[in-house]
Structure I
Amino acid sequence: MDKELFRHQIEVAAKRKKAALVIKHAKVMDVFNQEWIDADVAVENGKIVGIGMYEGIQEIDATGQMLVPGFIDGHVHIESSMVTPAEFSKAVVPHGVTSVVTDPHEIANVSGITGIRFMLEEARKAVLNIYFMLPSCVPAVGFEQSGATLKAKDLKPLYQEDEILGLAEVMDYVAVEQAEEDMLQKLLDAQSHDKIIDGHLAGLTDRLINVYRTANVQTDHEVTTVQEALERVKRGMYVMLREGSVAKNVKRVLPAVNEKNARRFFFCTDDKHLDDLIAQGSIDEQVRMSIQEGLDPFLAYQMGSLNAAECFGLNSKGAIAPGYDADFILISDLHQVQITNVFIAGQLVSQDGDYLPSVEKITPNPALLQSVHVVKVNEQDIALPITANKEMNVIRIIPNQLETKLEQILPLGMDGQFTSDIERDLLKIVLVERHQGLSEIGVGIVSGFGLEKGAIATTVAHDSHHLIAVGTNDDDIIKAIETLKEAGGGLTVVRDGQSLHTLPLPISGLLSDQSAQSVKESLHALHEALKETGFALDFNPFLTLSFLALPVIPDVKMTTKGLFDVRSFQHLPIQS
């Protein structure tokens, strides 16, 4: 800020000049003292300059409403919405989200630095404040085949970008524990730039929590129990309570929060589909849910704003106070988080659920298109030999959780080859390498999807993003694979050899080049098509499928080399 602008701000704060905007007659939330203030709020040049009695060039009468800080999503993969950052803004801003901290490791695993820079450029088109953490594990683990490999030397130049806050979720716990050279350098580079380091401590022991804290990892969003939360807070970490489309942990972890430790907790969505964001909300949903579960509303709103801001060093965000950015929300119902207006930098950006700013046309980098390089797949490629009367290793999904269970189940009525057992809900799952056209195809067995006919497939397969499919028969699995190969990536539902609906995702096989509204409509058609497979369970099967390829979350997942036991960190045969 230049001196004259600085002088002008002070003149307005001192009431010698009118403010550009004054919100009058609202009850103002003080997240510091956790009380209400009856006063005007004055805004000038995107900043709050005063709380008291002010006159404004523009005045908004907010009688009967409450003024609260804009919400901050502490950890989100925008790619999981399947739209670009500016289109993502359309979904979350009407829900009161004014800032997000995103990790672009999905697109980085496919398209490397080019993908990260695309996300940075697209984010600059958005009215939403979008901050970035640099992907720490590309690939997620050393043995994975991904579209790119990012070393410390590749990431280091990006710390010069203003939007970069730190190093994103460090999930390769083996590399951290063994102090492997490149991981050590990534951690040290973040520290030398005074940046924060995010963790990913799914299922890790207290010993490994100590290792992570010694490595200066400050956060974890993979907490699923009260005890896990308390162990991390005990060691000085921030804990993010997550509510995404698959991982829904708020209600389970919330009892860990109390008046003494609440400042160490905040909210995140991590991975949430666009239609869920629009229909259910984002951080507003978590604030609402927490209040309904009995949390003091002041603590809930503080966790939705100030706590995340302080964790990430966003010192001008998260509160209604002079010197803070004018990112705030007018609400008519505290407990239901009924939002009427959303302001970012003092500008009205959403009113009564409508997103107001115009959005620039999406201009995908040609280098990010046509990223699906899949070999021709036939029945022999996905055949799964088995021996009768010998237990099979099976992935058991846990609805609305990222974790899975390893089960041993006897085959029934199968002669030499596994065929999907619909009665017992045992289906074939296939993961095909899609970055270099390699003949690497992992085949396994999964339980819990509830499909009765057909197959589904997606090129969103965390974190290496190969092509993953699950189905009731080989023909439909192969058809689903071929459909996404032709579409250049996306999601598809197949039955009886026909694609019932496909959502194309041509940008790195992860993002649409269409509007949020178009993607929302396509997702609705996709879910309608799912009914034709007999799916009727209460979870998102595409997101659940996508996380079955992430070999850093217990107990067992798929890789292009087959079944992988996360706890023993080794591949498993289908039958031992």
Structure II
Amino acid sequence: MNLARVDLSSRDVRVSEIPESVERELIGGKGIATKLLLSIPEKADPMSQENAIILAVGPVNPFRLSGASRMTAVFKSPLTGGYGESQCGGFAPHEMALTGIHCLMLEGRSERPVYLVVENGSVGIKCADHLWGLDAFETEEALRKDEGGEVIAIGQAGENLVRFACITHRRGRQFGRAGGGAVLGSKRVKAIVFKGDGESRVDREFEEFLDSQVISKLSALQKYGTPNIMWLVNKSKSLPSYYWERSEFDIESIDAEEMLRYFVRRNACFGCRVACGRISRTDKAEVEGPEYETLYAFGSLLGNHDLESIIEANELADRLGMDTISLGNAIGFAIRLSRLGKLDEALDFGEGNRYVELVRKVAFRKGIGDLLAEGVAGMEKLTGVEGVHVNGLEPPAYDPRGIFGMALAYATSPRGACHMRSCAYRPNLAGQLDRHSPEGQARLVKELEDFYAVVDSLVYCRFLTLPQIGMGWEDVARLLKIATGREYTTGQLKAIGHKIHSMSWEFNRREGVEYGKMPSVLFEYGLSRDDFERMLGEYRKLRE
């Protein structure tokens, strides 16, 4: 594997080989990127030239294999001030794996807007004056025409340093969470083009294993996409609604069945037979989605039954480049502030078309949008009213008051309130553990965090590694043997996962971020502080 370090200030590019010992120890992807992040100056301003963003693939990404076109981004988050990471699918990850550059570390800051071209084991830096001011869709279209290859890009939200700006790919795939788009914007990097001339690898035996043992269990995901889980979460009274005032919603107007009215076609990442993507269309918009998290963020969380407005807000957020989870939470918090008389502008629940207008205001920091662009933690500091976040990251669509494992998962995730670092909601909702009990949650969360630290170093898809129905430790070891030729025992992989997770918290601690926090509103019913502290204490002992 090769690393390219790009100093945008001096335009110096250095390419080096990653030592085999580091590959063996940290695998790739998240593991190596996290080690690189630890080299940036302590307490660096996330929007300064001292911050870095590392884009990385792993050993499985050169394969034409279901779930294998994934890549990771690691950076100091402008939203949380701590460890930031996000993953993205589509076609760019596989393309990057074929370029000969497997880790791309961007440091410094360009004086003028630029885009990068990664190909043939090298990185070129080109002027992007003509692209600055375009949205992410327009930017990708222009560069695919001019350069070819696969493109990731920021929209105007990243240019304007919206703290939860994302990085967009193929009109619907994103490095969504923690503000990676703002980091690129602060460095004046508009886009990155990947042009790989390596050969795709194929392993038909493993693909057949996936077809028979994993993909065969994902029929509901293939038919409905991620919205399929909404009915189960809502039935369990764990669907955050009306900005965390309630935990259930009248979902019939926005659920997976209703979305079929707007369904156009399925969509897939490179080489993937799951094809979980769903293209939806209204008279005003066409978007890949909305995913379950967006239906929550612009639907139940805002008391919004208007599915067309959710689709339109989703498309605009993708185009301008913003994380819909953080954006929906910021709007929800603004509604609460308005009801408390803390805002000049009146906002309320159920105003679907108003939310579409707010998406644009946030991206361009116009009017009230300038406040929302700071994220819930920033809004909290500016208004003195407590919002709902964990270490600066707004929670996803699983209410921890009804899923105790998620309370612990939010508090121990390196990037803040996150469902993807452990996927603990699934075994809780499936009854593997009593979701209203602290019993066993610490061991479950710790095990899953370590497992997904390895998965994100491969870099591989969550949907093929879901708890209970997806690949497990032995399958991951088998895939690593195919990709690298190296033998790993389950015990060795668990130790590697623990090490990578610990490295991410090493970065957090030096930046002043500690785990174990939870907003007070999430203790108002269901979850008690005693139960939370018990889980946290058990977890700490397991991490010693």
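Any read-out appearing in this document is the output of simple, stated calculations on the displayed coordinates, not a laboratory observation. Quick caveat, the model's predicted, so the values are computed rather than measured. Cβ atoms are built from the backbone, for glycine too; each structure is taken alone.
Identify the structure, out of I, II, from whose coordinates helix-only ellipticity at 222 nm (-39500 (n - 2.57) for each DSSP H run of 4 or more, over all residues; to 500) was calculated to give -11500.
Details: I: -7000; II: -11500.
Matching structure: II.
Where does the value 24, 61, 15, 0 come from, among I, II, when P(r) over Cα pairs in 20 Å bins from 0, in percent is the thing being computed?
Numbers: I: 21, 53, 22, 3, 0; II: 24, 61, 15, 0.
Traced to structure II.
Taking distance in nm of label points 7 Å out along Cα→Cβ at positions 13 and 125 as the quantity of interest, name the structure among I, II where it is greatest. All intermediate terms of the calculation are to be shown ahead of the outcome.
Working: I: 3.7; II: 1.0.
Top value of distance in nm of label points 7 Å out along Cα→Cβ at positions 13 and 125, among I, II, belongs to structure I.
For mean count of other Cβ atoms within 10 Å over residues 333-340, which of I, II scores largest?
Checked I, II; max of mean count of other Cβ atoms within 10 Å over residues 333-340 sits with II.
Identify which of structures I, II gives the largest calculated value of distance in nm of label points 7 Å out along Cα→Cβ at positions 325 and 509. Write down the numbers at each step before the final one.
Working: I: 3.4; II: 2.5.
Comparing I, II by distance in nm of label points 7 Å out along Cα→Cβ at positions 325 and 509, the maximum is at I.
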